[in-house]
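Take a look at the structures below.
What follows draws every value from the coordinates through simple rules; no lab data is involved. None of these values were measured; they are calculated from a predicted model. Cβ atoms are built from the backbone, for glycine too; each structure is taken alone.
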Structure P
Amino acid sequence: MHLLDEQRAVLDAAGVRPVVVGIATGRHGSVFDDAGVDAPRLARQVAEGGAVGPATSPAAHQLIARLVQSAGTRVVIETTPLVIESGEPAISHVREALRGGAHVISANKGPVAHAYDALAAEAGRAGRTFLFEGAVMDGIPIFNLVRETMPGVAILGFRGVVNSTTNHILTAMERGEPFASALARMQTEGIAEADPSLDVDGWDAAAKVAAMANVWMGAGITPQDVVREGIGPADALRARQAVARGHRLKLVATGKRRRVPFSSEKAPDVFFRVGLEELEAGDPLAQLDGQANALEIETDWLGRIVITQRDGGLEKTAYALFSDLMQICRQENKDVGCLFR
């Protein structure tokens, strides 16, 4: 909400006039007004311990149903927390919005990690757009990069450090800080997932592996198909020993296929893993400190491409939602601007 307000001049220059007509939250109530709501004011209320609406207000699925019946170009932004087991209720929210004729933007990994093929097909049939740039590496445009600037290029594999919390903890433990205090700091700053076990047990990274594999490699997998390892207090010694050898210990997310085109069999042609690896100092992933992330994409025509995000944070995820919104506007009308509801 704050970013929309702060980027008002950019939006005006692009002819974009977003009108927020509904907000549904898990803990702070919901609000809907077809004429528009004062989103910046409501965001401030929540930050000060208030709510956007009464606890008895409509649930998210009811709000979506009302939203998609309103006038104007309709966009539903879905940012519920990841439910690793199923991707719900986010998948149902995306489906309901698409059925109602709305474009959908999501920062939730669940829909892409569990049901990308089905949701992409549903969006296509509805003539709508399903975008999810914030699902992996916050606002760094990795999906945009491949989709918009690499036509005809096949993704053969990827490897990366894609979870800010675990990279911060490993960096802190290298310097002698206990696991628990490093994790607590990530929770205080709002970087760690609502359930921190999703980060430290490797599930968040596994969901990102599934998302990238499904979008780029047609894998049709879920996070449960990814071989997974997390981190814990016992890895502090291993991290310090790696540094003593001139190496770094990192939680690396890997996806690899051995031939093109992609085979639907999960083995031996494909391999998806999240696990601790001791990397040589020259490895671009070994040079990441704190909340930094990086992704190396292996392609057939362009070789290996490395994208590094030195600073993570919630504002980067907010920017991903903003950039997806701008892309939908460009698609809807390249000449005269858009009114978004």
Structure Q
Amino acid sequence: MSDAVGIDGRRLEKWLAGRLPGFEGPLTVSRFEGGQSNPTFKLAAASGDYVLRKKPAGTLLPSAHAIDREYRVLKALSGSGVPVPQVHLYCDDESITGTEFYLMEHVTGRVRHDPLLADEDRAGREAFYDSMNEALAQLHLFDWRAHGLADFGKPTDYFARQVSLWARQYEKAGTAEVPAMDALRTWLEANLPEDEASSVVHGDYRIGNLIAHLTEPRVVAILDWELSTIGHPLADLAFNCMTYHLPAGHPIAPGFTGAELGGMGIPLEGSYLEDYASRTGRDPRPIWRFCMAFSLYRTAAIQAGVYGRAQRGNAVSESAALFGDSYRLVAEIGRRVAAGEESSWLSG
């Protein structure tokens, strides 16, 4: 019989006892709240705490919710210097929890969602953003071919494939036409960079997917690897830096615009890019305008999809309305970036 979280704790406990070194029950299971598309659970046992991440139930798109890929990239990154949770086990036997899953260590720390970091002082903000920059640089320097990830994704034509993908996804959203989205797509298709750099990319590298140390302003774990693949590292960096172009306090896409970053200890965008360049030897500036415009287009397409699904499901909620407003705003910001109307230092 399954418990309230939809997992048979006794069956899972029995399975773990025979496979996880040092495991001791009894086991209790609770679900982490939040927007994870792959349900995530805390397992509390006599031997310690663990985290279980599984596919959702129901009919899924063939390439969606690839739990096995998450496990694979986390296992490859173990010991690399990239701050990731240690993974323990992967299980494709759906009879244990209803869908395939993997088990990893439970990392204690803080997860924040407001990039302005109101819980830190000036020195703490400066240190945390430096740590976030360093962790991303370490990921992009990781030798993925040497660690068994040569077939983890296609290393060429990343931006061309991604622009095409998100254009299709936006069309499927079925929302009202937004001229800024059309203009942005046209600009992106006409300005695809020739740069074919490749690395492991996280795909959703933002503050809400980072665990900070409980008492120190540094990243101790990067979470939610569902969108990870082999791609262009500057796409990851641009997604991480979208906050510099989004309004502070926004309910869906909070950023820095309107805040006095210098007085808060948060680096300016140019300084953040310089730190990344010094760590990786890769200068983002020649194609930065394209990378930022692309990240804003991708984000607007994702938000339009959320809004479209809510509308089709007649979920006329405050949240759905916020996504409707947000994707239009993000698209317009992207159009301004592409047109050179924002941040005069942007080049490319």
For distance in nm of label points 7 Å out along Cα→Cβ at positions 188 and 284, which structure out of P, Q has the highest calculated value?
P
Among P, Q, which structure scores highest (criterion: relative contact order in percent (Cα under 8 Å, 6 or more apart))
P
One of P, Q was used to calculate distance in nm of label points 7 Å out along Cα→Cβ at positions 68 and 252, giving 3.5; which?
Q
